[in-house]
1. Please compute Rg/Rh (Cα atoms, Kirkwood Rh), for residues 288-367 alone for structures P, Q and give me the label with the greatest value.
2. Among the shown structures P, Q, from which was the value 44, 24, 18 of semi-axes √(5λ) of the Cα gyration tensor in Å calculated?
3. Check the numbers for mean count of other Cβ atoms within 10 Å over residues 88-95 across P, Q and tell me which is largest.
4. Suppose helix-only ellipticity at 222 nm (-39500 (n - 2.57) for each DSSP H run of 4 or more, over all residues; to 500) works out to -14000; of P, Q, which structure was it derived from?
5. Work out which structure the value 23 belongs to, where relative contact order in percent (Cα under 8 Å, 6 or more apart) was derived from one of P, Q.
Structure P
Amino acid sequence: MNQSRLDRHAPLPASVLDDRTERYDVVVIGFGIAGGSAALEAARAGARVLLLERAAVPGGTTCMAGGHFYLGGGTAVQQATGHEDSAEEMYKYLVAVSKEPEQDKIRAYCEGSVEHFGWLESLGFAFERSFFPGKAVIQPGTEGLMFTANEKVWPFRDQARPAPRGHKVPVPGDTGGAKLVMDLLRDRVAEAGAEVRYETGAASLIAGEDGAVAGVAWRSFGDTGVVRAGATVIAAGGFVMNPAMVAEYTPALGAKLITLGSTYDDGLGIRLGMSVGAGLKHMTEPFITAPFYPPAALITGLIVNSRGERFVAEDSYHARTSQFVLEQEGSAAYLIIDSAHLEQPEMPLVPVLDGYETVAEMEAGLGMPAGSLGKTLARYNHHAARGQDPDFHKSAEWLAPQDRGPLAVLDLRPGHALYAGFTLGGLRTTVDAQVQRPDGSVIPGLYAAGACASNIAQDGKGYGSGTQLGEGSFFGRRAGRHAAQLR
């Protein structure tokens, strides 16, 4: 990559530090869910902590999230709502949906999930002990649990016992759930004695001749300075707002797409890590979606490409379906639904394109080969009437013949449907969030967590809602605890 496009923020030599330089045991860059969790755990472990945040308030992209945390293994909400789960079943599922599973991280996350659930509630809130049984992007009310991934989708339902793991903060709908957690985390960080400097960003890392990170150079408006750090934790967000990095790594996010991120998802943390030799993982993997449900009745329809052929199980998690759409020729795809099941989408991301009295008219209107959709629809209806889907194994609860005309078409094509996305890749790290070089060796004194690090949220087709908040807080905590040991 052209270095000028990347803007690596070249490291400063350790000689810029002297006996008068401020010293902290742990310096955390970024006050989102990962950085706040790291700072809190480090401070509680007895470390002197400094947290640098470029914005005037904490939260970052975390505050844009609806408030799902992907947790399992037998949490109090799962038990209260009668959903059996175990760390082993959760582990088997996450391994199955990951493109290149880092099994030590997945194992740690699953085995620590119940404890992490308790830690989150100890911030000062409680997940409602209730279950939302419908198929939605997020619970419409304050229900504490729902299925938010592909646990019930074939082939994963045969590889691990399905269990709902989408734990939502008790705020109605998708507004403000994660912000509630961030407000509580801010208070707990202050109580623990960590120092926070707002409107202060990291400009460069400071590294010794041995490659170890020894501190951070900072900038706040016109002021600049340096601090010595026993350990530095990068938690500065993803790179979806950096056009050059998106063009280099995830060009699918750069066209006909709404970017999901804050102003500060500009790749700073990744660039800081690269400046001292950090390796990267899964940088080409984006999360992209245009949910066509709710209403759930739309899931009974069939999704076809420009050749009139099905290519995905329609009951898949919305981002999994969207990834398959983007792989079709010309990214052309349509949801076919009959009059008995058509309802207007509650989220106006996927528009109704048109309606047709006959299948032949629909084929002509959509430019499909004559007879192609008719053959697909006849086969689908034949098996759906028997509660079967031998081609894509859609669950029987979402099977229904689409045979009551006229038929409607929902347009899933990018540029017609409103797709949105963010980045999943980042710095290569160990299970304790230590940043690694491309060869796997650890860069002494450097950690990373959250959207700038690659952990278990690395596959767009396998992603489930709540994974980034879950892993960001979980591995942020691990980073803070491990970094505190270096003081």
Structure Q
Amino acid sequence: MKKKSPTTFGYIMKCLNIQTVSMARALHVDASLISKWKNGDRTLSSKSIYFNDVIDYLLEQSTNTMHQNLQDALLALYPNIILEDETKIEHYLRLAINSKKTLQQSVSLPLSEKNTNSITTLVFERNEGRREAVERLLDFAESMESSGNLLFVENEDFHWLIENPTFAKKIANRIEALIHKGFHATFVLYYSSRHTHFTTFFDYCSSLIYHRNVDWYCHSYYDDVVINFSFVILNEAISLLGSSSKQTASSTLVFHDPSLVLTHQLMCQHIIEQSTPLFEEFRISQSYDVLNEISHFRKKGTLYSCLPAPAFLSVQKDLLEEILEDNDLPDKTIKHCIGINRSLRHVMEQYFSPSSKYYNEPFIYIFRLEELIRRGHQEKLRSRSLTLTCGTPVFVKKAHFAQELRYLAHKLQKHPNLQVALVSEKDDIVLPAINCWCKKDTWMVQMNKSGFRISSEYNIVSAASSQWEHCLRSVPAERRDNIPVSHFLLELATDIEEKPSID
């Protein structure tokens, strides 16, 4: 049987170091009732006849530490509150105890009963120990009944992680699996004057860059430091504090005491406030804003478009009008969609217009081969880009899909700077699971149903560009050279029109 998560009542009792028996004696109730309140078997709410007595007892015990431990506990539950006096403390204490919220059970470690200032912790030595400590933390996260929060603050260039590529990829996969379960992750990266370690980190952990449930921040420093540090924190339960220097090997301390974990969280929050977000968020309705944002960057460079298949939001105007009219969309919606299409195509067509400064700069599509074939053989393909833009399901017929493939094939034959790479599942190449565009060293745009994210931070954009360039070199010539690819697209278009549809 799985152990139940404690209530906020149980959490506050633990923070104040109050024993179940002591409270039971003070309230003149059976200790089993206090235990049931702690584990949630019985509800302790403002309607209970014991509620006010519980509040009075907690406040009385809290005076032993001048309310410091209680304030720390309340701030962990309500991070944005201000506890300027005892009235506010009592208010939020009542709110917390009356809450039905539960907290993930912390790992139990032996604490000294005689000296509450003595904290037991675990120590892991060297980078191998750091990796073991992180694995244990992820073990605990994976055992949680509900999702939680992971926080990584790192100014050691992830050297402890990337020196073992197999381990780095394994950790990235485990964190990604937790994110799919509903976890939220935050990474705060310190950039030194040398960025090589980040590029390596990106190569091993790039899948995490493309998740909307992961926040990324960076903080730059340009002088060598004597001592490096890092934090890894899981909820209010576990905090890993790592440190290292050039003269000594790294060590990692693992803390489970709520007040210390909270202290580390507050330190990390301060760091985040001083850091720069790597991405700017936009809603789907802000498509024009996204296009205007990237148009501000006038630097030349290769433009990569990483998609499962052609995005029908960017097709030629005549084809788009046919698709929208087939879906019986309102005139206002059609006009809005065509307007975005016009702006989007203006960005793209600059690469093929002799009068543009971007003329003959490389423009590269990266498609997923199997997904391209599967979508083409559907009788009616639901276009993700058009559906998101129009706010209603928009479907594309097989004939329209084939028409776009032929247009792309002829364009490949006409423009040497245009390239289409067909990446197969057998290639063992990591691609983002969302639609993504990247202009080399300049900007990156990610898109899914939640909206857009833009990053113009040099390190992350250049790392993405380098990875996609490596991807191109890994794809066999017959799936990236213009002549064989254009022939394939034309044959696929004919095949789509002639073969029965896939259900």
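We did not get these values from a lab; they are worked out from the coordinates using the rules stated. Everything quoted here is computed from the prediction, not taken from an experiment. Cβ atoms are built from the backbone, for glycine too; each structure is taken alone.
1. Q
2. Source structure for this number: P.
3. P
4. Of the structures listed, the value fits Q.
5. P
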